[in-house]
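Visitor: Next up, some structures in structure tokens.
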Structure 1
Amino acid sequence: MVVKKTKKLCRMRGSRTHGYGRAHRGSGNKGGFGNASSGKKSDSQKRSYPADYFGKEGFVLHSSHDDLIINCRDLDAHVEQWVQDKLAKKEGDIYHVDLDALGYDKLVGGGKLTHKIKVTVARSAAKVADKLKAAGGELVTK
């Protein structure tokens, strides 16, 4: 028995883009086709607009951070994996982590610590040293 498939047009009613995202729009999104709105259609005419006038180019990243930041929760979660990967050391029950070597610039105080960790980092938030001492660890800033 042949089953008749419902057309995409009917299936996608009410979905605004019908599954295409922004792609299947008209050429108004990019300023028109070809030499649209140049005012002249003749090939012998010189362009009266800059070469990069039409279309879009590049993007603007609005949320970028120069520093790579890690909080105490993530530090505590990753420390055992770093020891297995030989990116950190464990001496007795104290973990030794050099965040500068791992590429982190700053340690902030969000989250709880369950391990005793001695951390070496370039910068840290004000309360991080107290939090590490309370857990039995230590903070070394360069």
Structure 2
Amino acid sequence: MLRYIARRVGWDQAPDVVQEIFARAAGSQQAPQLANPIGFIRRITRNLLIDMARHRERNKFVTFPLDDQRDLGVAPEQGLDIEARDLLRVYNEAVARLPEKTRQVLLMRRDDRLSYQQISEELGIAVDTVRYHVKRANAYIASAVEAHR
């Protein structure tokens, strides 16, 4: 009987199932007057296996391993795109409001990627003056961006 049960429920649960079968048979009020005790045990076995199958089906659920990386909070890309465009607009407006000389020095440094020395030579101003204009432009742009936030 143990092998029969083990084929249906596995060897780890088989002894417990056999014990349950005999406990149900011994606890039955029909046990003393049975004409076919083997048939009675078979019926209990069949019913218990059906009950276990129903229970497994009813309690079936799927588990997934936790993936910490997958569940990390991610900001929506659309929101980031809107925020980036808005920040670029604020930046460009701040650059446009700079005094002419300061804007010219900043654009030569930023867009043309000229060194302070090259800007100084091209505009005919001192290197310290170029530094002053770049520092002044950066401070103005930073304050404009900060005011926007």
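Visitor: State the single structure among 1, 2 that was used to calculate distance in nm of label points 7 Å out along Cα→Cβ at positions 51 and 91, giving 7.2.
Guide: Derived from 2, not from the others.
Visitor: One of 1, 2 was used to compute helix-only ellipticity at 222 nm (-39500 (n - 2.57) for each DSSP H run of 4 or more, over all residues; to 500), and the result was -23500. Which label is that?
Guide: 2
Visitor: Upon calculation of Cα extents along the principal axes in Å from the atomic coordinates, which of the structures 1, 2 produces 120, 27, 18? Don't jump to the answer; show the numbers that get you there.
Guide: Working: 1: 79, 63, 27; 2: 120, 27, 18.
It was calculated from structure 2.
Visitor: Now, a different point. To test your reading of the models, identify which of 1, 2 gives 8.1 for distance in nm of label points 7 Å out along Cα→Cβ at positions 59 and 99 when calculated.
Guide: Label of the source structure: 2.
Bear in mind these aren't lab numbers, they're just calculated from the coordinates by the rules spelled out. Note that the structure is predicted; figures quoted are calculated from it, not measured. Cβ atoms are built from the backbone, for glycine too; each structure is taken alone.
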